[in-house]
1. A value of 14 was derived for relative contact order in percent (Cα under 8 Å, 6 or more apart); which structure in P, Q was it taken from?
2. 40 is what came out when percent of Cα pairs over 18 Å apart, for residues 285-364 alone was calculated for one structure; which of P, Q is it?
3. Work out the source of -12500 here, i.e. which of P, Q gives that when helix-only ellipticity at 222 nm (-39500 (n - 2.57) for each DSSP H run of 4 or more, over all residues; to 500) is computed.
4. If you work out Rg/Rh (Cα atoms, Kirkwood Rh) for P, Q, which one comes out largest?
5. If volume of the Cα convex hull per residue in Å³, for residues 101-340 alone is calculated from each of P, Q, which structure is the one that comes out at 123?
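Laboratory data are not the source of any read-out in this text; all were calculated from the coordinates shown. None of these values were measured; they are calculated from a predicted model.
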Structure P
Amino acid sequence: MLKILTVVTKLTKGGTERAAQTFAEGYDKLGHESRVLALSSGERAYELDKKCINYWIGNLEPVIEQVVKWQPDIVHLHSHGLTLDFVLLLKNKLPQAIFCETNVFSNPSPWENILKYSFQLSSWCQWLYIKRGGDRNKSKILSNPVNDAYFKHAEECSISNFKDKYKLGESIILGRIGQSAESKWSKYLIDIYENLKAQGDDVKLLLVNPPNSIINRVADSIFKADVIIIDRIIGDESLSVAYSTIDIFVLIAEQGESFGYVSAESMLCNTPVVALNTPWADNSQSEVVGNNIGGLVAHNIKAMQECIELLINDKDLRLNLGQKGKERIIKKYNYIKLSQQVVGYLHDDKSTVDLYSGNEVEGYGDVSLLTNLLVKNVESRKLTRFTTGYSGYLQFFVMLKNKFLLNFKVFQS
């Protein structure tokens, strides 16, 4: 039995925090002594209490001394929000412990030299990490874990009650659930919805926790009467009902997803996902969904709408992709399996390092030669938001102008 310490910035409802909680549960299920150190508390402290997993809150000396007294064998960092000073303090206090990290945004961490491994969330993240100067000998692909006990297709009576409550009727429900951060959404979602309504499709749009820009865009739509906005849904059971009510989960995010728990949760509820490939940013959603497995992946907005139309008109395909998606998540991202992999990697000196040689993503829609050329370089790939048509070329020239003015000011100073 090992003592494994999971370290995370906070215990709130974000994806990083869910991953930390789920790994801690996985280590506990495997029979290890699992504890959590978080710099601040949140809703997930209640979840840890229910699982009888001990945790510490804060980085003050009395807390650190309790951690030192416990003497963990493994320290699993979840990188988002942690500081170099804090991580080095832990390493100084726990010199015998093996340190690893789940690298949330594919940027080499300033504490990389103390790690045995830096776990990247997808093949795409692995490629970004190495291109950005990360140590390929310390990098392995290991995704966020998923506990499939938390999300499942809801009972029909629960779905019926949900539909009655929000007056959804028998229309096809397009849906999006996510954090309210602007970068996690896109106004193209409303554009596509309006196009479908304008051509006569019987669809409604369910939005959970959208940011103000999306709420304002809906307010200006002539089809706003058929858009249902829910500020927030609390609890995984209630979220499962919402996911299960949705017929097609539509994932368009300005910055893409470094993993995308919403896709995994939707698929566990047998709801297929149509996801936009975002080579200019994070792009793990394409790997989590899998084209023609848990849904459909589109290379551009036009193809995105075509994929949605395909699923609107083919119920059997929706059901088939929903079932395959659920099986994919259970098989590929099971939290016990991934927790075992962490322990195995850290105690097997012969473990080979994963290498990712390309970044091609399967999907619907044409991809230009220029896009294919740009995406192979970590910096020039940012321009693919223009070559794919996601952003107009007028925005491109505005970006160039702003960059020129910024460089000119720096030169003058």
Structure Q
Amino acid sequence: MAPTVDLRMSSRLRPWPHALTPARLDTLTHPTPFLICDGATMERRYEDLSDLLPGVALFYAVKSNPMPEVIETVARMGCGFEIASIYELDTVTDAGVNPEEVLFSNTVKPAAHIAEAYKAGLYRFAFDSEGELRKLAAQAPGSSVYVRLAVDDDTSLFPLSRKFGTTADEAVRLLGLAREFDLVPYGITFHVGSQCTDPEAWERALERCGGVMQELAAAGITLEMVDLGGGMPARYVAPVPPLASIAAAIGRGLRQLPYRPTLIAAEPGRSLVAESGVMAATVIGVENRGDERWAYLDVGGYNGMMEAVQTGGRWPFPLLTSERAVDPSDPAAGARVRTTVTGPTCDSSDTMFYGVPLPAALAAGDRLYIGSAGAYTTSYASSFNGFPPPATLFLDRWGRIRRQVTNMPLRLGA
């Protein structure tokens, strides 16, 4: 198994918010588990994407982290939003977002969700089948529709094209049919898969989009939008291509399109918020089982770390321990023991990491901090076995922490 990076031994604190070091997190008395997100880190990632993708409008994928403070932060920076349900639309409109700035990119939606979103003023809907197109014609007459292409997503950690997307030929037929249904054939979208590590995947997908656009143009249909979807990787432990190389591949792909649509959109989620978040957990037990050491935490896959479980422990997250987990007076303080890290539930599959080097002195009561946890953690969490989802905290640009439960400011170190 890939080892966990001991960031305390590094001067760079790679994908770790500078404001959330273990020494500072140790001062927080909020009960664990909790997820804390640093707004400043999030803002820097947004600025990075905006600078690297000039002329591309960003629509934040709400599913990745729907915390109200996250929504407020990206909205303040001028970001649009991408939703998958009427409930996510409610989340963004509660923050004052205009539904006209929202894309409904789930390709198979409950009819009631379409009708309610349309009534609220949302007018752009994704689809990938004739059945969904007919549903949109009935529930959102005159709306703008964009078809989702199935593309190569083999180089992503979470492929999506088995469940979503259609062929290029069918996309041409469906957008022509949209016009017959008095809908506006608005655009084309794709998704190269979540945490994609191949920059050329976007270039290949755009080449496929260009073929569809060319055929539609011959039929008198000019599209207003090409949506690049999401999939841009965040930094965990394993190296990923820099955003600049992905942006360069996107630029090459866009230049090959037969014409430039009015709107080039992208739907970043993980790449905006993952690195801003740290999951704080408490060790509830350390046991030796045969020749294997196990550390049991009060957070696991079912109440926050599902992606670590989904990947069978193949996806190492950056881990740090509380300062008190290492006693400086102990001559063995620097010793590390390979450890299996598991959750609190009675399900043995609720195990997140295997063979990670953790301090030999680690004991019940110590804290373990999981980095790059800002995406797809609390949004996946349930209360299996009665263990509740982690509380959510948000560190704003003034160094204040807002707790979702009380919404009262708290300063680090207070």
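1. Details: P: 14; Q: 21.
For relative contact order in percent (Cα under 8 Å, 6 or more apart), the value 14 is produced by structure P.
2. Working: P: 58; Q: 40.
Here the read-out was taken from Q.
3. Working: P: -12500; Q: -8000.
Derived from P, not from the others.
4. Working: P: 0.98; Q: 1.01.
The structure with the largest value is Q.
5. P
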